[in-house]
1. Ranked on mean count of other Cβ atoms within 10 Å over residues 4-11, which label among 1, 2 comes first with the largest value?
2. For which of the structures 1, 2 does the calculation of semi-axes √(5λ) of the Cα gyration tensor in Å return 20, 18, 14?
3. If semi-axes √(5λ) of the Cα gyration tensor in Å, for residues 36-83 alone is calculated from each of 1, 2, which structure is the one that comes out at 29, 13, 5?
4. Quick check: 3.2 is what I get for distance in nm of label points 7 Å out along Cα→Cβ at positions 20 and 92, calculated from one of 1, 2. Which structure matches?
5. Taking relative contact order in percent (Cα under 8 Å, 6 or more apart) as the criterion, which structure among 1, 2 has the greatest value?
6. Looking at structures 1, 2, which one was helix-only ellipticity at 222 nm (-39500 (n - 2.57) for each DSSP H run of 4 or more, over all residues; to 500) calculated from, given that it came out as -26000?
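No lab work stands behind these numbers, since they all come straight from the coordinates. Because the structure is predicted, anything quoted here is derived from the model rather than measured. Cβ atoms are built from the backbone, for glycine too; each structure is taken alone.
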Structure 1
Amino acid sequence: MSAIKELHHLTNQIVSQFEQADQYAREELIKKFENFVEQRDRLINEIQSPYTEEEKQYGQEIVKLDQRLKVMVNDYLGNIQKDIGVVSKKKQSNKKYINPYANLYGMDGSYIDKKN
């Protein structure tokens, strides 16, 4: 199989996995994407010109798939960042609940007489 065909097949696979992202654990999907990036880099380096008409067609489809994949990956990363924000807010509210007076500053309970 030529490198362009293999790249097309590989890109189709990762797009379909991101379309079904809810079926995978986050870590598993991230590892699959990392493997895809490594294999993609290797395949891109193997592609040599001149290109046949079939390879040009595969190339155009790969570009479209890559654009679609980029949108899906950005959405997925946005969801991860949102979840991280929720977790950090929960941590802060738990700390405030456990020790509500931790951030109070000043002289609690003291009186300063200003007459002199």
Structure 2
Amino acid sequence: MAQVTVWYDGGCPLCVREIALMRRLDRGRAIEWVDVADGDSVCPIDRATLLARFHAREGATVHSGAAAFAAMWRAIPVLRPLGLLARRPAVLRVLEASYGRFLRVRPALQRWMRR
């Protein structure tokens, strides 16, 4: 059974590329991957919310943004040290600030990648 559930936007070319890499690294199949863009997927929260920010469930906790990335990293052995480091509040704040900046340019990057 998967340790972590990751909801991602299968309609986003950036997300699809990143998830493809994470799937290759997830050799132990510790992550359940759910494409939120797929109308048949079961989602615990509103789809618009899931499409706007990255979300992951680790145990009973649903994480959003940088904390969700950290949860995903902790489930992948090669990235686990980074995920553990992100448990430090100062590190997580820096990652979240970076993610917030990325979200502002994400629409332009998506348009560029679709060309």
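1. Details: 1: 18.4; 2: 21.0.
Of structures 1, 2, the maximum of mean count of other Cβ atoms within 10 Å over residues 4-11 occurs in 2.
2. Working: 1: 57, 15, 11; 2: 20, 18, 14.
Value 20, 18, 14 for semi-axes √(5λ) of the Cα gyration tensor in Å corresponds to 2 out of 1, 2.
3. Label of the source structure: 1.
4. Among 1, 2, the structure yielding 3.2 for distance in nm of label points 7 Å out along Cα→Cβ at positions 20 and 92 is 2.
5. 1
6. Going through each structure in turn, the value belongs to 1.
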